[in-house]
1. Consider the structures P, Q, R: one of them gives -5500 for helix-only ellipticity at 222 nm (-39500 (n - 2.57) for each DSSP H run of 4 or more, over all residues; to 500) as calculated from the coordinates. Say which.
2. If we compute volume of the Cα convex hull per residue in Å³, for residues 46-93 alone for structures P, Q, R, which one ends up with the highest value?
3. For relative contact order in percent (Cα under 8 Å, 6 or more apart), find whichever of P, Q, R sits highest and give me its label.
4. Computing distance in nm of label points 7 Å out along Cα→Cβ at positions 118 and 166 for each of P, Q, R, which one ends up highest?
5. In terms of distance in nm of label points 7 Å out along Cα→Cβ at positions 6 and 134, which of structures P, Q, R is highest?
6. Can you tell which of P, Q, R yields 2.6 when distance in nm of label points 7 Å out along Cα→Cβ at positions 22 and 150 is derived from it?
7. Thinking of P, Q, R, which structure, once Rg and Dmax of the Cα atoms in Å is computed, gives back 17.4, 60?
Structure P
Amino acid sequence: MRWTVHGERTIYDSDWVHLTLVDVEPPGAERFEHHVVRIRAAAGCLVVDSERDAVLLLWRHRFITDTWGWEMPAGRVDDGEEALDAAARETLEETGWRPGPLRPLVEFNTANGLLDQRFFVYIADGATHEGEPHDPYESERVEWLTWSTVRKEITDGRVPDGPSLLALSYALAGLG
C-alpha cells in the first residue's frame, strides 16, 4: 500500500542533515506527521588483497553510540561528485591507500523508515600505499585483516557499523 504525502516542513537544516516533518496519510488511516531525516548519499569501499586474503579496515570509536569497531573507509558524496569517486577519495583520505580499480558491490538505503540516504559500496582489488591518512582523527588504526579474522570480528560483534557489516557480509557471501 502506498502512503499519500500531503507536504513537508523543515525543522532543522545544515550542510550535514536536513530534518523535516512530512504530512502523510496511510491508506484507510488518519494523517499524521512523520519525522524524516534527509542526508546526502554516502559511499564506501572494501579494498581487498587476494594475495594476503585480506581486507583493509579502520578501527575506530563512534562517540554517538560510544562503540568501537571495524569499518570500511566511507563518507558522504560531495556536490557534483560521483559515488565511485567519493569512495576512492574517502579510502585514500582515511587510510593512506589508493584503491585499485573499483567496481560496484551493493547499493542500499541505510534506514528507509527514517532516512532518505542512499549508500553505495564498491570493492577494489588491491591498493597502493601513498602514506599516512589525510584524516588522522578518523580512526585509531588502519589494518589489513584476513577474511578469517573478519568472520570472527563479525561474530564477536566488533563490526557494529551497518554499512560495513552489510558490505563485508556481501563480500564473504561471494555476492560481489
Structure Q
Amino acid sequence: MSERMPGLFELVWKSAVVHTASYFVIGATAYYLFDYASAFSTGALGTVMVETSEPIVTAGPLFQPIRGALFGLVFFLLRDALFARRNGWLVMWAMLAIVGILNTFGAPAGSIEGAIYTRFSWPAMIHPAMSEVYAQSLALAAGVFFWIRYPRNWWLAGLFGLFACLAVAGALAGIFLAPMAG
C-alpha cells in the first residue's frame, strides 16, 4: 500500500505552522529553564548572542513561519523518502539534526565546525541548552510527519495552529506594547 504524498502547498504551510508552534513552546520552556536572559547577557554567550530584551529578539517568532516554510520546501523535495515509510519522522529528524545542527556548513556553537573554528569548545556541543535545539527539531519532524500522515486529525491541527498563533500574537504584543509599558 502506498502512502499519500503531500503537495507543495500542504507541506510548506504545515511545516510553517508546526515549526512556529514548536519553536515557541520549546523555546519559551528553554528560556526559563536555562535562564537565557542571564546567559545571553554575560559570559561567552554574552559576546555572541543578542540580549533577550532587544526588539529583534522580541520579533523572532515573526520570522519562524518563513523558516518553517523553507523546511517545508526541503521536505517536499524529499517527500518520497520521508513520507512513504512508517519511520519517516525519524529519517526527517536525523536529517535535521545531522545536517542542520551537528554538521552545518557554518560554525555555530554545538556544531563540529563551531568546536573546531570558534572559541566555543567541545563541551558546547553537549551543553544542556543544546537539548532545546534537538528537541525542537524532533518536534518539527514528528509534528509535520504525523500531521501529513493524519490530515483529518483536527485536534493536532488545532493544537499546532493555536500555539503558532500565540507565538505570532505574543511577538506582536511585545513589539507594540513594550513602548507603552516603558
Structure R
Amino acid sequence: MIGPATVGLQAAAGPTIFQFPPLQFGPRTPLGTIPHFLDRLANFLDRLPKGPLIAAELRNAEIIENHAPQYAEALRNTSTLHGFVAHPTMPTVARQAALLANAGTDPASQPLCLRWLLKTDQTYTGAKSRYEPFNAIIDDDTPTRSQVADLIIRATGSGRSSFIVVNNKAEGSAPLTVERLASTLSPPDADA
C-alpha cells in the first residue's frame, strides 16, 4: 500500500497513518504487556519502507501516559511520526505533545500529523445522532481548537508541514471547524 500510494501521489502524499484501536494489555492477553507491544511496534515500524511519512496513532492513553520514553524511542528510531489524535480514549493533544517532549521528542522537530475526531464527552454514535446533518457547529470545542492551532504554529514555525484531518463529529461540521481553525491561525486584521 505504501509503495503504490507514494509512487502515485508523489509529493502530494501525506502521511500514512497506522491507527491502533483500543487494545487489551496484560500478561495473559495475546498482546502481552505494553512494553512487549512497544517492542513489537518498533519492529513493525522498522520494517516499513523508508522515506514516506508514516505515523502511529494510538487509542490507549496508558501507552503514552506511562510508557512515553519507550514509545518515543520507537518513533525516533524508525523516523515515524506520532499521530496526534483528539479522541476520548487519549489525553488532550497538548498533553500528548508534553509527554513526547518530556520523552525527548519535540513535536515541532518533525511534520505534524493530527486527527481531530471526537470531543471527550462524545461517542461516535452519540455524536452522529447529535450533529446530523453536519451543517452547523453544535458543540464548540475552543480548548481543542487552541491546542491544535498551537501545534500547527509550532510545526510551521520550525519549517515543518502540518497534516490535519477534522471529522464532522469533532464539533458538528468539519468544514466549519476547519474554517474556525483557519481563523484562529490567521485572525482577521483589526485595521480592515
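1. Numbers: P: -5500; Q: -21500; R: -14000.
It was calculated from structure P.
2. Numbers: P: 89; Q: 106; R: 74.
Once volume of the Cα convex hull per residue in Å³, for residues 46-93 alone is worked out for each structure, Q has the highest.
3. On the way: P: 23; Q: 34; R: 18.
With respect to relative contact order in percent (Cα under 8 Å, 6 or more apart), the highest-scoring structure among P, Q, R is Q.
4. On the way: P: 1.3; Q: 3.0; R: 2.0.
Once distance in nm of label points 7 Å out along Cα→Cβ at positions 118 and 166 is worked out for each structure, Q has the highest.
5. Values: P: 4.7; Q: 2.4; R: 3.1.
By distance in nm of label points 7 Å out along Cα→Cβ at positions 6 and 134, the leading structure of P, Q, R is P.
6. Numbers: P: 3.3; Q: 1.6; R: 2.6.
For distance in nm of label points 7 Å out along Cα→Cβ at positions 22 and 150, the value 2.6 is produced by structure R.
7. Numbers: P: 18.2, 59; Q: 17.4, 60; R: 17.4, 64.
Label of the originating structure: Q.
Since every read-out is calculated from the coordinates, none of them should be taken as a lab result. Predicted, not measured: the structure shown is a model, and the values here were computed from it. Cβ atoms are built from the backbone, for glycine too; each structure is taken alone.
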